Structure I
Amino acid sequence: MKNIFLSWLILLSALTTAFTQNHTFFVSSQPEGTYLLGEKLEVLEDASSKLTYPLVKEHTFVPLKEFKKKINQAYAYWGRLTLKSNLLHNQDFILFLGSANFCRAFIENDTQVTEEYAGRLVPISQKKIKEGRNVAIPVSFSASLLWQTEQSQITVYFRFKNIDNRPPKFNPVLYTQLTWYNKFKVNHLKQIGFLTLLWTLVIYQLTLFILTRQIYYLHSLLCFFILPIFFLATSGVLTEYVLGEHPKINEVTYMLAFGLLNTIYPMLNRSFVNTTEYLKVWDKIFSGIILLSALQLVAVTLLLSFNFNLGLALKILIFGTIPSTILNPIFAIKVLQKNIKGSKVYAIGILQLSVFFIINLGQVVLNNTSANDLSLFMLGLAIQGIFFTVALAQRMKIAEAEKHEAKTEQLRLIAEQNDILDWKVKERTLELNEKNLEILAQNEELQQQQEEIETQRDAIAAQHHELFEKNQLVAKSIHAAQTIQQATLPYQDKLNSLLKDYFMIYRPKDVVSGDFYWLHQIDGTLFLATVDCTGHGVPGAFMSLIGNMLLDRIISVKKEFNPATALQQLHDNLLMVLQQERTKNHYGMEMALLAIKADKGQYMIQFCGAKHSLHYMSSSTKDLRTLKGDRKGIGGIQPKIAFTTKEITLPPDSLIYLGSDGLEDQNNLKRKKFGSKRVLQILSNIACLPLAEQKKELEGALDDFMKGTSQRDDIMWMGVKL
C-alpha cells in the first residue's frame with residue numbers, strides 16, 4: 001500500500017513538472033517504445049556556420065514548430081532537446097535526430113558532457129550507432145531513487161551541417177534499444193528477401209542470356225544487377241559492412257546506380273517489346289530517352305568527380321527521369337492495345353511500377369532532403385521482377401509453340417517437296433534415258449571427229465616444224481642484216497675521235513633499224529646526219545643501207561658540201577633508185593644534215609633538215625633554241641619545195657641535239673605521246689649536266705613514261721658538245 005502511494009506521488013510530480021516545462025520531455029520506463037520528440041525540439045539557425053559549443057548556449061533557441069524560415073542547405077543548424085526521466089533503473093536509449101551529412105552532439109547530464117559524432121558522411125569508426133546512414137546517438141538515463149526529489153535530466157545540443165547542397169531534416173525520435181535493433185532487424189530481413197529475389201533473377205537472366213544470346217536478357221540482367229547496389233547504398237548496408245570508412249563513395253554509388261537504371265530500363269523496354277518491328281515511333285522515342293539518360297549520367301559523373309553536390313546531381317537525375325516516368329505508362333497501354341504476343345504481363349508490370357515510382361518520386365520532390373523512403377519503389381520493383389519472370393515464361397512458351405508450328409510446317413513442306421522430287425526424278429530419268437541415246441550417237445560422231453583432228457594435228461605439227469625451220473632461217477638472215485647494218489654505221493672509235501664529247505641513244509624497235517646516223521670529216525669540215533627511213537625492221541634497214549650509200553656518193557665522192565644541195569641530190573637519186581615515178585611507192589626518209597667547221601675559235605654550222613629540226617644551246621646564252629627543217633621529206637612524189645641551208649655560229653662548249661621522231665612519238669598506257677615539248681623541257685633542265693648524265697636522265701624519263709607499253713618506233717637521239 002505504501003509503494004502504491006509513493007508511485008502516485010512520483011507520477012503526480014512528473015505531470016506537474018510537464019505542465020510547467022513545455023520543452024522538457026519525460027521518459028518513462030518500458031522495455032520497448034518509441035518517443036516522438038518533434039514538439040520538444042528547439043532549433044537555432046547558424047548562417048555563419050561558426051557557432052560552437054558551449055557558446056551556442058548563450059543564443060536563443062526557437063521551438064521547431066514555431067521556426068518559420070525555410071531550411072537553407074548552406075547554413076548550419078543547432079538543435080536542443082531536454083529529457084527527464086523517473087526510471088527506477090538505469091536504461092540505455094537510441095536518440096534518432098534526423099538526416100544530415102555531419103552531426104556533432106553534446107550530451108549534458110548532472111555530472112559530465114559527452115560528445116558524439118554521427119551523420120551520413122561521418123566514418124563509421126567515429127560513430128557509436130552503426131546502423132543506418134542517418135543521425136543516431138546513444139543516450140543513457142540513470143535510475144531515480146524514491147527519496148530523491150530531483151529527476152534525472154539530460155540536455156542534448158547538436159549541430160547539423162550539410163555539404164551536399166541538400167537541406168538537413170529534423171525528426172527527433174527516442175527509441176529503446178530493443179525497439180531500435182528490432183526495427184533494423186526487420187529492415188534487414190526485408191532487404192535480404194528483396195535482394196535474394198533480385199539476385200535470383202540476375203542468375204536466371206544470366207543463364208538465359210548465355211543460352212539464347214537474346215539482348216533483352218542482357219538488359220534485364222544489368223537492371224537486376226544494379227538494383228541491389230542501389231538499395232544496399234540507400235539503406236546504409238554498404239556503409240555498415242563495406243564502405244564504413246568511405247561514406248562519400250556510398251552516396252556517389254547510389255546516385256550513379258540510379259543514373260544507370262534510367263539509361264538501361266528504356267533499353268529493356270525497347271528490346272523486350274521489339275519496338276523496332278512493332279512500335280517504330282516508340283522505338284525512336286526510346287532512342288531519344290536513352291541518349292538523354294546517357295548524357296545525364298555523364299553530367300552527374302563529371303559533377304560528382306569535381307564537386308560533391310548531391311543536391312544538384314539528384315535534381316539532374318530527377319529531371320532526366322521525368323520523360324520515362326510520363327511515357328512508360330503510356331507505352332504500357334500502347335503495348336496492351338497492340339496486343340503484342342508475350343508482352344501483356346510485362347506491360348502490366350510497367351504500369352504498376354510506374355504508379356509506385358510516381359508516388360515515391362513525388363515524395364522525393366516534395367521532401368527535398370537527404371532522407372527519403374523508397375519502400376514503395378522497392379515493392380513495385382519486386383512485383384515487376386515477378387511479372388517480368390512470368391512474361392519471360394510466356395515468351396518462352398510462345399517461342400516453343402511457334403517453333404512447334406514452324407517444325408510442323410517444315411515437315412509438311414518436306415513431304416510436298418518429296419512428292420515433287422519423286423515426280424521430277426521419274427521425269428528426269430526419262431530425259432536421261434533419251435539423253436543417253438543421244439550421247440551414244442554423239443560419241444560415235446566425236447570418235448570420227450577425233451580421228452580427223454589427229455590427222456589435222458599431224459599435219460599442223462609438220463607445218464609447225466617447217467615454219468620453225470623457216471623462222472630460224474629468217475632470224476639468221478635478220479641477225480646477218482643487223483651485222484651488215486652495224487658495219488655501215490660509224491664505229492665507236494670514229495665517233496670518239498670526231499665528236500669527242502657526245503651521247504647517243506640508239507634503240508631499234510626490232511633487231512634491225514630504219515634509223516641511222518652518218519658521220520664524215522672532209523677537208524676540215526665535219527658532216528653529221530641523223531636519218532629516219534620509212535618503216536622499221538627489215539624494210540627500214542634496207543632503206544638505211546640505200547641512204548648510207550647515197551650520202552657517201554654525194555658528199556664523200558662528189559664533194560657536195562652544201563647541205564641543202566646534198567639533200568636535193570639525195571632526193572633525186574632516191575626517186576631514181578626506187579623508180580618511184582613508175583612504181584608510185586612512197587618509201588623515203590626524214591633527216592637532218594649538219595656541216596660543222598671551226599673558224600677563229602667559233603663553230604660555223606650549216607644546217608638543212610628534211611622534216612627534222614636542230615636544237616642548240618649556246619654556251620654564252622644558256623638558252624635552248626631550235627632551227628626548224630623544211631617541210632619536205634626525202635623520196636616519194638612531193639610538191640616541189642626547195643631545201644634551204646641555215647647557218648649559225650656557236651662558241652665552244654655549246655650543245656646541239658638532233659634525232660628521229662621516234663622519241664617524241666612514243667606513247668604511254670593512256671596513248672599520249674612523249675611529245676616535243678616534253679623533250680625540249682627535259683633538255684633545258686639537264687643541259688648543265690655532263691652529256692653522259694644527260695643520256696641517263698633522258699632515257700630514265702622515257703622509260704618511266706612508256707612503262708607498261710611496248711616501243712612504237714625506232715628511236716635515235718644524240719647530243720654533241722662543240
Structure II
Amino acid sequence: MNKSISIIIPNYNGKKLLEENLPSLIENAMNCEIIIVDDGSTDTSVQFIEKNYPFVRTIAHHKNRGFPFAVNTGVKEAKGEIIYILNSDVKVTNGFLEPLMAHFDRDDVFAVSSTEVRHQEPAAAELNADVGIPLVKFKWGIFWYWYEKSKNGSGPIEVYSVSGGHSAYSREKFLDLGGFDALFRPFYGEDGDICWRAWKRGWASLIEPKSRVMHEGQATIGKFHSPDFIKKIHWKNRILVVWKNIASKDLLLKHIFFLMPELIIFPLIGKKEFTAAFFAALKQLPELLEARKKNKSKDDIYTDRALFKRFSHQPKLTPFRILYLHETSRISGAENSLLNLVRHIDVSRFKPIFILPEGGPLPSKLREMGVEVNLMELPSIRKSLKAHRVIYKIRRLVKEQGIELIHSNSIRTHIYSAAVGRMEDVPVIWHERNLVTKEIIDPDRLLSFLPDRIICNSKAIAKRFEAKRSINNKVKVIYNGVDLERFNPSVNSEKVKNEFGLNDDSPVIGIASRFSKDKGHEYFLKEASIIKKVFGKAKFLVIGGPVFKEDAHREKYLKTFSDRLGLRDSVVFCGFRDDTPQIFNALDILVLASRAEPCGRVLFEAMASGKPIIATNSGGTPEIVPDGIAGVLIPPFKAGAMSEAAIQLLKDKDKARDMGSRGREWVERNFSIERNVRETEDVYLELLNK
C-alpha cells in the first residue's frame with residue numbers, strides 16, 4: 001500500500017548538522033514532504049534552509065518551546081499519512097524508508113523505528129548488525145529502561161518504545177493520542193510516553209533492522225546543556241511517566257512507598273540529581289494532573305502490568321511452536337482455510353505442527369509446505385478408553401516438542417485440546433467454523449469456559465456464545481481470507497473454457513461446494529432448468545464432490561437428478577479442482593445455495609475474481625456479500641428466486657460487471673488473506689505474551 005510521507009525535522013541551532021545531513025535525506029526522500037520546524041534558533045539555520053533548499057518547508061518559532069512542541073507543530077501541518085520524525089543530528093542511509101512503510105499495511109501499527117548506529121562511515125555501519133532493544137521494568141517504584149544488544153538483526157522486533165529521533169508514525173494515531181506531551185519538555189521521555197499510551201490501545205511499535213540511520217548522540221543537547229542538567233531532566237521525566245501513565249493502584253502505591261527512601265538514599269550514592277528532578281516534577285503537578293485526566297481511556301487493551309511483563313525481557317527469537325488439531329484429513333472449505341493460514345503465517349515467529357488422522361490428502365499438502373504432521377486417530381470422546389490414550393499421546397508430544405499454544409479446528413478436537421491444555425498449562429484456542437441450529441445441543445457453547453480464546457469465522461457463528469456473557473471477552477470474529485494474487489480478474493480461463501466446451505455466447509453459472517445435502521444442489525439444478533428456458537445456451541458448472549462417507553452416493557444421485565430436469569448437455573460436473581481461479585474466471589455468476597453457510601470461502605474467492613454473487617440470505621453470508629452491491633441475496637430455497645436474479649444479471653451485463661468490480665474492491669478492503677493471518681497471529685501473541 002502506497003502512503004504519503006512527511007518528514008519532520010525539529011531544529012535548534014543545528015545549522016552545521018543540517019549542512020552535513022540534509023543532502024543524504026534529500027537524495028533518499030525525493031517524493032516526500034520535508035518540514036523543518038525551527039525552534040527559536042540563533043545560528044541562521046532558517047536563512048540557510050531558505051537559501052539552499054527552497055523546496056523544503058520551514059516553520060519558524062520566535063522562541064524555543066522544546067522538542068515536543070516543535071514536533072507537534074510539524075505533525076499538525078504535515079500532509080502525509082505517515083510522518084517520519086528525524087533529528088538534525090541523524091544521517092539517513094540509502095533506502096531507509098521502504099522497509100518502514102511496509103509495516104503500515106497493518107492497522108495496528110503505530111510506529112516503526114529505524115535502527116541506529118553511531119555516527120560513522122556507511123560501510124562500517126553495515127557491519128554493525130546488532131540491534132539495540134529497549135527494555136523496561138517497574139522496580140522500587142521507578143520506571144527503569146535500558147538497552148540490550150540482540151543478534152536478531154534480520155527481522156522486525158516489537159518494542160515498548162521507538163526513538164523520537166528517527167522513527168515513522170501513523171499521523172492519524174499520533175494526533176489521536178494528542179502528540180508528544182509538552183509535559184516532558186525540554187527533551188527526553190516524550191517518545192516512551194506516547195508509545196506506552198499507544199500500546200495500551202493495542203497499537204504496536206517496532207524496530208526495523210533493515211532501515212539504518214547514523215546518529216551523533218546528543219549533538220545538540222550536549223552542546224547547550226550541562227551533564228547535570230541533562231541527568232535532572234532524565235530523572236524528572238521518568239518520574240512524570242509514572243505519575244501520568246500508571247493506572248494500576250498497586251504499582252502507584254509501590255511508587256509512593258519507595259519514593260521517600262529514594263529521596264534520601266539516592267543523593268548518598270551519587271545520584272543527587274534525583275532530588276532536584278523530584279522537585280522539578282512537583283512544579284509541573286497541576287499540568288500533570290490535567291494530562292492524567294485526559295489520558296484515561298476506556299479503549300485500553302493492555303494494562304501497565306501486562307506491558308511491563310511483556311517488555312522486561314528480549315523478544316523470543318525462536319518461533320513459537322503452535323500445535324494444530326483437526327479431526328479429518330479430507331479437504332473441503334475449512335481445510336482450505338487452514339491451509340491458507342499455514343501457507344501465509346510468519347514462520348520466523350510461528351512454527352506450525354499438526355496432529356491429523358489418516359485417510360485424506362491434507363497431510364501430504366502440509367508436508368509439501370514443510371510442515372510437520374503427526375498422524376494419530378482422534379476418536380469420539382465417548383470412546384473413553386481410546387480417548388484417554390489419545391490424550392496421553394498428545395500430552396507426550398506437547399512436552400517433547402515444547403508446544404506453547406494449541407489451536408483446535410473442529411468440535412471433536414476441542415475436547416482434546418482443552419484437556420491437554422489444562423494438564424500441561426498451555427493456552428488453547430478453539431476455532432469455530434460451523435453454525436449450530438437451536439434444535440441441537442451445542443457442546444462448544446456449554447464448554448466454552450475451557451478455552452482461552454474462541455475464534456469465530458463470522459458474527460453469525462459468534463452468536464452461539466452471546467448468551468454466555470462471562471465468555472464474551474474470549475470471542476473474536478476473524479473472517480476467512482482470500483489470496484488476492486491467486487484469485488483475481490486477470491487470470492486466464494481459456495484452458496478451462498476449452499475443456500468444458502464453453503463459448504463466449506454461452507452464459508456460465510457455477511456452484512462450488514462439497515456434495516452435502518444442506519448445500520442446496522437440488523435447488524440450484526431446479527433453478528438452472530428455469531434459466532435454461534430463457535438462455536438456451538447457458539452452462540452450469542457444479543464444482544466439488546463428496547467429502548464424507550454419508551455424501552458418497554450424492555454424486556450419482558445429482559447427475560441422475562440433473563438428467564431428469566433435461567440438463568444433461570447443460571450441466572458440467574467438474575469434481576474437485578486445483579485450478580479454481582481459472583474456473584471462477586470462466587463464470588458469469590457464482591451461486592451459493594446453502595440453507596445456512598457459516599462463512600463461505602467460495603464467496604471471497606469469486607468476489608476476488610470479479611464475479612457477481614447470488615447467495616442465500618442466511619448464516620454468515622449477509623456479512624460477506626453486501627446485497628445489491630457485490631451480489632444479490634435471496635431467501636433460502638425459495639422457488640424462482642435464484643433464477644429470477646440470475647436472469648436479470650445475465651440480461652444486464654453492465655450491472656453484473658459493476659457488481660463484480662465492487663465485490664473485488666470489497667474483498668480487497670476487508671477479506672485479504674494477509675488480514676486474516678495477521679488477526680490470527682495477534683490472538684496468538686496476545687495469549688503467548690501473557
- Query: Which of the displayed structures (I, II) returns the greatest value of mean count of other Cβ atoms within 10 Å over residues 33-40 on calculation?
  - Reply: II
- Note: distance in nm of label points 7 Å out along Cα→Cβ at positions 233 and 649 at 10.3, derived from one of structures I, II, originates from structure I
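Name the one structure among I, II that helix-only ellipticity at 222 nm (-39500 (n - 2.57) for each DSSP H run of 4 or more, over all residues; to 500) of -18000 was derived from.
Numbers: I: -18000; II: -12500.
Corresponding structure: I.
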- Query: If we compute Rg/Rh (Cα atoms, Kirkwood Rh) for structures I, II, which one ends up with the highest value?
  - Reply: I
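Given that mean projected area of the Cα convex hull in nm², for residues 209-304 alone, derived from a single structure, equals 9.4, which label among I, II identifies that structure?
Working: I: 7.2; II: 9.4.
Checking each candidate, the match is II.
No lab work stands behind these numbers, since they all come straight from the coordinates. Bear in mind that the values here come from a model prediction, so they are computed numbers and not experimental data. Cβ atoms are built from the backbone, for glycine too; each structure is taken alone.
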